[in-house]
Structure I
Amino acid sequence: MDQIDRDIINGLHGGLAICERPYLDAAQRLGLSEDELLSRLARLLKDGVLTRVGPLYQIERMGGAFTLAALHAPAEEFEQVAQRVNALPQVAHNYERDHDLNMWFVIATETPAEIEEVIHTIERETGCSVFNFPKSREYFVELKLKA
């Protein structure tokens, strides 16, 4: 990473403008061309420096839902179970944990009812019981680490 990459990361922490060309707006604020910004973001994503670039939405305000879920995958089947869970488009942020519930993941759906459908699909396809941990309260933590 060079200083321009750091400036991009730090500059985008505050978000992208809601406009027709948000990357052009960001590029101009950073003193770059839109193409250079997009090229650098693509490289930072490819290299794993960044995992995503984009907005965060309050999915419930749009009629959707999300939940934290966990299951126990037998050690010898962990990779196969993870592949089946990760293959579902509603699943994100799958993490292995050193715990009896050794696989934790987020389920995000277009409707609240779809959460249970996804859980049943995972249980049917993996043979593992899924534990649903819906949020009971929301906290906003604005963590911005300077690059």
Structure II
Amino acid sequence: MRVWRLATAAHAALDGEGARRYGSRWSPRGYAVVYASATLSLAALERLVHTDPDLEPADLIAIPIDIKPATDIDSIELGELPEDWRDYPPPDSLDTIGERWIRSASSALLSVPSAIVPAERNYLINPSHADARRCSSGPSEPFTFDPRLRRSR
């Protein structure tokens, strides 16, 4: 299986340092987690909701992450989530779910619905888990957003 991550060249490592420093929707501050998306287009949407396309760095890259077959992946389904799970800022209950998953060490990956497109999936990778070595980044490629996304509506 292949998942995708968009990052600057300086933050291309699959070490989860950004999430460890700042926390995110599915993980509290203090826990290293790598966020990726099922498709490159979803990764782009996830990036767009957090930054203005005009402010994107020039060295943005698309990073394919290959996950070996038979790798265990835990999954959170829509029916398991509170009604407010898509809110921004996200409810604390979501990073509690992520923290519980990290602490349980039940798998190196957690599949979660995207708050932007709930029918699509994002993947959290716990780089501290022994099976995280089953995830490897392929050659990255430069990524830029279409200039039409900068137009005012």
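Computed from the coordinates by the stated procedures, all read-outs in this text should not be read as laboratory data. All figures in this text were calculated on a predicted structure; none of them were measured in a lab. Cβ atoms are built from the backbone, for glycine too; each structure is taken alone.
Looking at FRET efficiency 1/(1 + (r/R0)^6) of positions 25 and 89 (r between Cβ atoms, R0 = 30 Å, to 0.05) for structures I, II, the greatest value goes to II. Out of I, II, which one gives -5000 for helix-only ellipticity at 222 nm (-39500 (n - 2.57) for each DSSP H run of 4 or more, over all residues; to 500) as computed from the coordinates? This value belongs to structure II.
From which structure (I, II) was Cα extents along the principal axes in Å calculated, if the value obtained is 53, 35, 24? Value 53, 35, 24 for Cα extents along the principal axes in Å corresponds to I out of I, II.
Have a look at I, II and say which one yields 24 for relative contact order in percent (Cα under 8 Å, 6 or more apart), as calculated. The value was obtained from structure I. Which structure, out of I, II, was mean count of other Cβ atoms within 10 Å over residues 97-104 calculated from, if the result is 16.8? Matching structure: II.
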